[in-house]
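Each structure below appears as structure tokens.
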Structure 1
């Protein structure tokens, strides 16, 4: 679900253009959630900010229920993410994994690699030369 939530909505729509028959149990709706943080990852939790999210719940014809929460206000993104969640509970899971999730994972890995390479290019190595009188 994290991969689907982080994926660009347009890219998910390109990989999954046709949706299977489904019944919308909770239509895509936009709301806000509180983002919490911790100092150093271990300190006391504090409210950092609010973030806009869109959620959706649907049921496929076979009975599988899919849930999705995505950042932002893209209702189509939330709907498609919920469809993928439901499809992963059916016999089509391998096909969805290969046709939708694998390309999204590869693209995300490439984006992260590019970002890491840009950060590595700015890394500064500090070293100290030992002077003779310091020994």
Structure 2
């Protein structure tokens, strides 16, 4: 007999453009936003999927991960609870598209689950909802 699966939390960063925030608002999940101000900190006590934009314009991995995300992940307890990463980006940046996901996946040794452009499409929302639901089933 299996219990009710619990969807993992989504922890996300969104700048003042709110592109990532608008995407996360369309998801069927509980979420916590990483603060824009570096002076504010959050701690996560349960497993989560990280969603982050990419800040890169063809300059390799330098600057791809937002400073706020780095600040959040610098806390060991936050790093240890991450079970996967999803990244957004802009396809205009070619090979740097959604590069933050690659960087975080390699650094934390977690799966790179999905990438989407800017605000995402309805298909992206559906795909990410499935990823979140499947991750909850894996935790049963």
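No lab work stands behind these numbers, since they all come straight from the coordinates. It should be emphasised that the depicted structure is a prediction, and the values quoted were computed from it without experimental measurement. Cβ atoms are built from the backbone, for glycine too; each structure is taken alone.
Upon calculation of FRET efficiency 1/(1 + (r/R0)^6) of positions 7 and 55 (r between Cβ atoms, R0 = 25 Å, to 0.05) from the atomic coordinates, which of the structures 1, 2 produces 0.35?
Details: 1: 0.95; 2: 0.35.
Going label by label, the one that fits is 2.
One of 1, 2 was used to calculate semi-axes √(5λ) of the Cα gyration tensor in Å, giving 42, 21, 12; which? Walk me through the numbers on the way to the answer.
Values: 1: 42, 21, 12; 2: 23, 18, 14.
Answer by label: 1.
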> Taking semi-axes √(5λ) of the Cα gyration tensor in Å, for residues 31-86 alone from the coordinates of each of 1, 2, which one would give 30, 13, 7?
Replying inline: 1
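Can you rank 1, 2 by distance in nm of label points 7 Å out along Cα→Cβ at positions 47 and 103 and just name the one with the largest value? Present the calculation step by step, with values, prior to reporting the outcome.
Working: 1: 4.2; 2: 2.7.
Across 1, 2, distance in nm of label points 7 Å out along Cα→Cβ at positions 47 and 103 peaks for 1.
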>> Computing relative contact order in percent (Cα under 8 Å, 6 or more apart) for each of 1, 2, which one ends up highest?
In response: 2
> Computing FRET efficiency 1/(1 + (r/R0)^6) of positions 23 and 127 (r between Cβ atoms, R0 = 35 Å, to 0.05) gives 0.05 for which of 1, 2?
Replying inline: 1
